[in-house]
Structure P
Amino acid sequence: MSASRRFPNGVYREGNEPDPRFSLANERTFLAWLRTALAMYAGAFALEALALPEAVGWRISAATIFLLLGTLAAVQAWFGWRSTEKSLRRGTPLPGLAVGAVLVVGVVIAASLVTIGLYA
């Protein structure tokens, strides 16, 4: 298939075709980020399904954080895949992890809010 017929064209028209193993590994990383996003969304929905009456504010805050983190993980999946694929095709160094620390801090904050809400 020609590069002009592959999506996204902006990625595939650059550089040379890399070893397929690297592109497939990049795709697996993309899918892992999507699984992370789904887990964050599931956490948010689970908090709302629990509906702990004495911790409404804490629960809603934690659920909101999980929703935001899920969206951030989905965005990271796309932009991370795209920048890594471009780097592979150009033969340049791979990009660093842009949002990993934000996700870790967000999960710690959300979990703390849930814990505080349970004992408040």
Structure Q
Amino acid sequence: MDIRPIGADAEYDAAVRKIERLWGAAGHTAEGAALDLLIDLVDAYETEHFKLPAVSPIEIVKQVMAERGYTQADLGRVFGSRSRASDLLSGRRGLSLEQIRRLHAAWKIPAEALIGEAA
């Protein structure tokens, strides 16, 4: 099988089709090795060419609230203060470490998604 670095979208599409054909190949076989290599190449291409936009932790909280039907009052209950929820949602304050911990525990938002600089 001819496997080369991916340099263009057409090569990417072809590599994805090869992965689909090889999916489930047994390890320690030529097909399994080809599958592993193609997955690595596709991953590298996607990392370089399909970057996700940076999203602020506040936007993540707002999105979770919208998707799950949570209100500002619900967020206030998680924080123990409705005014802190208001400050966060208006952008007057960022998330504290304690608030990140509470959101992670109560709403199961990955803490990693809530850590970082505002976009």
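Computed from the coordinates by the stated procedures, all read-outs in this text should not be read as laboratory data. What you are looking at is a predicted structure, and each value in this text was computed from that prediction instead of being measured. Cβ atoms are built from the backbone, for glycine too; each structure is taken alone.
When mean count of other Cβ atoms within 10 Å over residues 22-29 is calculated for each of structures P, Q, structure P gives the greatest result.
Computing Rg and Dmax of the Cα atoms in Å gives 21.4, 62 for which of P, Q? The read-out was computed on structure Q. As an exercise: P(r) over Cα pairs in 10 Å bins from 0, in percent, for residues 6-45 alone, calculated from one structure in P, Q, equals 25, 37, 23, 13, 1. Which structure is it? Only one of P, Q returns 25, 37, 23, 13, 1 for P(r) over Cα pairs in 10 Å bins from 0, in percent, for residues 6-45 alone, namely P. Structures P, Q were shown, and helix-only ellipticity at 222 nm (-39500 (n - 2.57) for each DSSP H run of 4 or more, over all residues; to 500) at -26000 was computed from P. When distance in nm of label points 7 Å out along Cα→Cβ at positions 30 and 62 is compared over structures P, Q, which one is greatest? When distance in nm of label points 7 Å out along Cα→Cβ at positions 30 and 62 is computed for each of P, Q, structure Q gives the biggest number.
Hey, relative contact order in percent (Cα under 8 Å, 6 or more apart) derived from one of P, Q reads 34; which structure? Present the calculation step by step, with values, prior to reporting the outcome.
Working: P: 34; Q: 22.
Derived from the structure labelled P.
Taking distance in nm of label points 7 Å out along Cα→Cβ at positions 14 and 86 as the criterion, the highest value among P, Q goes to Q.
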